[in-house]
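Derivation of every value follows stated rules applied to the coordinates shown; laboratory data play no part. Since we're looking at a predicted model, the values are computed, not measured. Cβ atoms are built from the backbone, for glycine too; each structure is taken alone.
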Structure I
């Protein structure tokens, strides 16, 4: 099968190219940045470039995007150009060439303010039925691109599956308070409870989506590690997450104490992957319990694929106040 991977120099793009090549697919990787996994260097905002790269393509994995860390360094128009126009160009050519499936990598950031409960409310239980309330141009353009995928499925019968991935990057957290109060590995381990997924599992979800897209037609899926929490835990998670975790994962505190780690005092949202597991047959291998077992064996926190790919960063510039700025763009 001939497969196109956009964003092939990025975390997920490289992971997809590596995996697909190992499965003997013919893979065309495209990106703005030259890399060992990029066959064609160019921008998806250029329709002629997209047309050239799409010749004979059966499946599109569209992972290229401007990310949340770019909000402070790029114009809002840049997000529209890349995340919306770029997606539209790919969809147009996918229909023109008769592609069998289009897999769009979206983000749980699309939910935005829908993930933030009021002061006295329980933590939010985030499923695909929650209506997104994007809080920045990143989220707005990702939702718009999702809607384009839905439009092309409805009007042109292009099988399109959308995977809303939670955090899988190995870079440091963008929140200064978290960086100051928690070791990076401690914070990431905590996140596996409710808002993180391993890139190895993200790749598996994409491969299953490619297989299922012609059957499913169109759907959105949350791709996040399986949580040990239930809806009955949501109120207490807002006030005493550690107490809930002691019930759900007895004995976790022994390993945390050995490492001098601590749990977040409160958790405000939980991403739920049930639909992806049921409809795609996805069986994520990495969750908080799995991570805990690796830690007890003194193994690395994340999957081998994470370390093979490594941290890539989002900017060529270093910033004084952290790994990347998080303030909104001014125009």
Structure II
């Protein structure tokens, strides 16, 4: 019932991509997602060195029994941050990883190497213009990320469904939508809109396979759709995150006119994020989170979450059919 161009091209059962989660998208989590019939992406930046990354790929391969899985490649605006990208692509080719999720800046410079490695590339974009450019350059699918997205939703402040509807009018490759999606009803709505699938992140943070401390994950269970906030507007680097003490401190500094990374860096850096995940002290660190956390209602395996999402979507679609079809029938 949920077959789309995405499921057919990627050989998956569920039209769901579970995007890379910095520090958290490990081999164990990605394998659980893939074994549940969706697609997941390991983040190489989550590992301390090349050997650990390669080990993660091999363990994921073993845990999935050879089923395809993916890797997230974040493309930075700073060239020095992309220095490892070529080597990571070589590793993907050597380890027979054929699915890649690119995020951040344009993937154009890396597409020839990715295509030569036989990769199917999904690019996440925060504007229709950038998604169209990536599609023209040769990516296999695009994800339109709306303002509801945890992490970096871009500067446009446009809702996900608006971006997706506009993209469907202009882009021929499979189009997906991400940002604020945490329920089966939303998956059904997205498919009814015409997209080929959805990308989710925050909803999966309470999966058993996410290694973050249970105190952090348990806090997520208490949140509703107002549990996230945005910071770093002044730096033109908007970040949607958990509303906590650190986010409030960053917002206060921005309100005072602070604009330099020397002052903000210790608060927004990855070191505090990782410590929060390790210790469970959710009050500290700028922790990526979107309003989809409102649907985090229990701690359970990733596969159970994904099964529930698709079952809810199928129920919602049947409900639409039953309610709408009689009205469309000829008199």
Inset, instruction - Can you spot which of I, II the value 12.1, 39 was calculated from, given it is Rg and Dmax of the Cα atoms in Å, for residues 138-209 alone? - result: II
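Given that mean count of other Cβ atoms within 10 Å over residues 162-169, derived from a single structure, equals 22.9, which label among I, II identifies that structure?
Corresponding structure: I.
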Inset, instruction - Check the numbers for mean count of other Cβ atoms within 10 Å over residues 178-185 across I, II and tell me which is largest. - result: II
Legend entry - Given 5.5 for distance in nm of label points 7 Å out along Cα→Cβ at positions 2 and 266, calculated: source structure among I, II: I
Legend entry - Value 19.9, calculated as mean count of other Cβ atoms within 10 Å over residues 26-33, assigned to which of I, II: I
Legend entry - Top of I, II by relative contact order in percent (Cα under 8 Å, 6 or more apart), largest first: I
